[in-house]
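Some structures are shown below for you to check.
Coordinate-derived values only; no laboratory data. Every value quoted in this text rests on a predicted model; they were computed, and no experiment measured them. Cβ atoms are built from the backbone, for glycine too; each structure is taken alone.
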Structure 1
Amino acid sequence: MIKNYVPTKYKNYNKKPFTKQSAKKVLSAYLLLLISLIVIQIFDKKKETHQNFLSIQSIGAVILFVLSLIVYLLFDKKNIQKYLALIMYFSSILFTFFAIAFFSFLAENPVKVFIESISLLFILLIFLEFVYMLIVFISLKINNLNLRDMVAMFIMNGVSLLGIGLIVLSEAKDNISFGVFGATAIIAGLLILATFHYPRVLHYWKRQSDIDSNVSVYGNSIEMMKNKRTKK
């Protein structure tokens, strides 16, 4: 099932390795987040709860920014590239949680809205992953992977429409919480998309073992040829 997890649409893209440009994009995202948080802290004098919430976000953003900077600076070093690719992948995923926290700050009670949003996110992810894995299993059973591809697109479009609907409802009801929940639904879709990109990380972890395997086979072939010559 794992081999057939990725929909056809994303398979070619998943063969592309990460590059320094990929690391630069993650670094830029965290830099933008960090600047936004600092500006808000300086100019937005809200309650102490809001400021504490922002401070925690800022500390997390600084840590991830530094990690992303290290990845960017060292990415050309082949011997540690697999670790850097892993950090880059999970940093990208963690950024979505920072995005939810950032949107939650707009609400009257940011901590409450953030906890509710994260809960909604995990419920959506577990449900969508379960449905998708079930469809992959059924698709393999009936030997029709088009069903898997169709459901993957339905899930992605479905959560996006749900998110947009909640954002529109937020405007109509003048309730920012619905907007945050809408953004969370869209982020759930992005995280499902992120799972389709896991082969890009595995590529770095498999590469060395594949090379070692090829070297071993090549070495054994030479050894066999030498033995044949000796016998002659």
Structure 2
Amino acid sequence: MSTAFSHHHYNPDWQDDESSIANFVARLDLFEFMRSELIRAPREGSVQHYLLVGVRGMGKTTLLKRLSVAIRRDEDLKDHLIALSFPEELYQVKNLDDFWWAACEALADALDRIEKTDLADRLSSLLDRKGNAESREGFKLLLHTCAELGLRPVLLVDNLDLVFNRIDKAGRKLKDPHSPAYWELREALSTKTSPIVIGGSVRLSEPFTDYDKAFYDFFIPKRLGKLSLEEVRQVLDRL
């Protein structure tokens, strides 16, 4: 198998939009459910956040990529949403501020994709000067830019559990399910203009499951189990 062929089929980030659509042949029911939820999501108002839970190789990254394509191309989604796709590994994220700046970088990429080049250039220029920014300026910039667009951001974050382990305010590497940064993030995601978050995770960790933790009953988990025999056949037919 050639390297190009391997990348085409096994790394969703290497696929163009047409290939992503053509090769997405499994978990169609879950995709349609998520798509219908996003159609109903208001431009302003309360929204629901989701967590795709499954071990590596179960299709979380592929589903997130397919959702990003749908938001970018489908009229009933792109009229009120903009998809912000994050890299699979966010090594630069050490705290919550870093997370919001990463979201702004993803927004600049998304603006380039939809040919909003002037706004993308302006945002990139502001990002170049972020070293002198005050706390939470990235979050404010994200919301301000999306308000100017008239679109609500959908943050598609693979490995969200690993990101959460990084955003303790103190920058510690220790896992802290009581981290104040988690409560601050929950507050930021609870406003009428907050981003919608759809994340991927290999497990439901403490911040999501324990009654007294920040994200208890906040994300709706959607578990990615084994594929049906017919889905396996469909996937193999695409190889």
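Things to note:
- Read-out relative contact order in percent (Cα under 8 Å, 6 or more apart), computed value 25, structure in 1, 2: 1
- Volume of the Cα convex hull per residue in Å³ - highest-scoring structure of 1, 2: 1
- Structure from which -29500 was derived, helix-only ellipticity at 222 nm (-39500 (n - 2.57) for each DSSP H run of 4 or more, over all residues; to 500), options 1, 2: 1
- Structure with the greatest value (metric distance in nm of label points 7 Å out along Cα→Cβ at positions 78 and 94, set 1, 2): 2
- Which of 1, 2 yields 35, 34, 20 [Cα extents along the principal axes in Å, for residues 22-101 alone, calculated]: 2
- With distance in nm of label points 7 Å out along Cα→Cβ at positions 70 and 150 derived as 4.8, matching label from 1, 2: 1
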